[in-house]
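Take a look at the structures listed below.
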Structure P
Amino acid sequence: MKIRKMTENDLREVGALYTAAWKKGYKGILPQDFLDGIEPERWSGRIDFLDEGSFVIIDGEQIAAHVHARPAAEENMSGWGEIHTMYALPQFWGTGCAGELFDYAVDWLNKQGFERIYLYVLNGNERAARFYRKHGFAPTEDTLDCEVGGMTVTDTRYIK
């Protein structure tokens, strides 16, 4: 496995990765008709994924996972680092590659001067919650409601 900064040439493959991860990871959590309609183009235009805190882990020639780390986007979290997104292809779940990439992103944020880091986990996504707890993050009482697929969902903030 090799970790490197994401490039513009990776946008299409990362879009496909996100599509596969959402369709499997959010099954039973988000509306199925919404998940069925997701296409890689939903993410392949995400220029913000090309900033300095966007990394991929490669298995051979294939991108196995992507992480996007950044300074906190929320004003009330000024001085914190944020793991904005973290997804892996389902066939790589449980292999350790996502954990390696995640730890790399946390270390990168620490090197940028962020001692405190947060992320959000969609309520009901127990696989992700276990993953983040395993990596030292703990849930808080802070939540964020948003609309996804025509329904209101709640994310819980995890901190380290």
Structure Q
Amino acid sequence: MLSDTIDKYLKLFKEAPNNNVRSRIGDEMRREFQNSPPSVDEVIQELEKYALNPKYPGASFVVRATWYNLSQDYLPILCQILNSESHNGLHENVIEILDELRDERAVPALSKALTYRWSYDFGLSVPKKALLALAEFETPETMMIIKEATKSSEELIRDDANLFLENLSD
């Protein structure tokens, strides 16, 4: 069961004396997920725990587990997480999963992510990843959002939006 696996690796990570050991534990966890992928229901159950508690200690493990059994069924809960600024620690990872799922129902959450600004995110990683994910859709709605981003007050966002539009017109 995924919750047991998460508990096991949380304990191992907490007890690990250094980053080399943590890296080996991470590799072991990836192999375990690869050999025995969690069920969609298990992933949704754990994602719901994270949605209810932004400080859920197993959140990064759950997000990692989603990659081993990707499902469109994750979309609503992932969008809920992305729509909450309090879950900002894993927004980049959630955007990457939504980009891979490529479901237009994610567009509103990705669009909202364009507005996120945190003092630690100097390179605007979350908004830039959201912009990239939106550009992948190439729908009239996402093109309007990207055109609007060309007017952003942040040069990094403006530049990326203009670059995406140039590449799409080629």
Structure R
Amino acid sequence: MPRRMLQRIEKVSHRFNEAMATIAGGITVAMMLLVVLDVSGRELFSSPITGGLESAQIMLAYIIFFSFAYALVVGGHVRMTLAMDRFGHRLRLAAELLAGVLGFTLFSLLTWGGWVQFWDSWIVKEYMPAAVELPYWVPKFAVPVGMFLISIQFMIYFFTHLAKLTEKQGN
């Protein structure tokens, strides 16, 4: 893959995942307001928001899964730097390639499993046992979306490190 095209893909991916993380941040603010209003209503007026806790749980799924890929883009995931720092440059790049393949494989499988869970919930019209009817498929939809985004990001991660490895070989 030509380096220039890969850089464009990285740039688009970065912007898209940054937008998804911004959406997750907005959902975080909305969830905080919901919880404050729910607790205030309970304490001040003995009247909490009906379905407030369940709504916050749904929001939490989107906060978590919409942020996964962005964390990979900015290098925010846990890494084994203690071991990696001892590797030479080429061995470190090879380890990054392996991480890209393993990450892509794992999160692709999780995308599939998440989709199956979402789809089953959608088909049977599964609802949360709550004071208000909230469908389970709404939070379950965040899982395959987030897993798909991080799968794509791991693919980009792999090709970026492959390009770095081949550039070093060419010098």
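Taken together, the values in this text are just the output of simple stated rules run on the coordinates, not laboratory data. Just so you know, these numbers come straight off a predicted model, no measurement behind them.
So here's what we get for this one:
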| item | result |
| --- | --- |
| Comparison of P, Q, R - label where relative contact order in percent (Cα under 8 Å, 6 or more apart) is highest | R |
| Source structure (of P, Q, R) for helix-only ellipticity at 222 nm (-39500 (n - 2.57) for each DSSP H run of 4 or more, over all residues; to 500), computed value -21000 | Q |
| Origin of the derived value 32, 17, 14 (semi-axes √(5λ) of the Cα gyration tensor in Å; candidates P, Q, R) | Q |
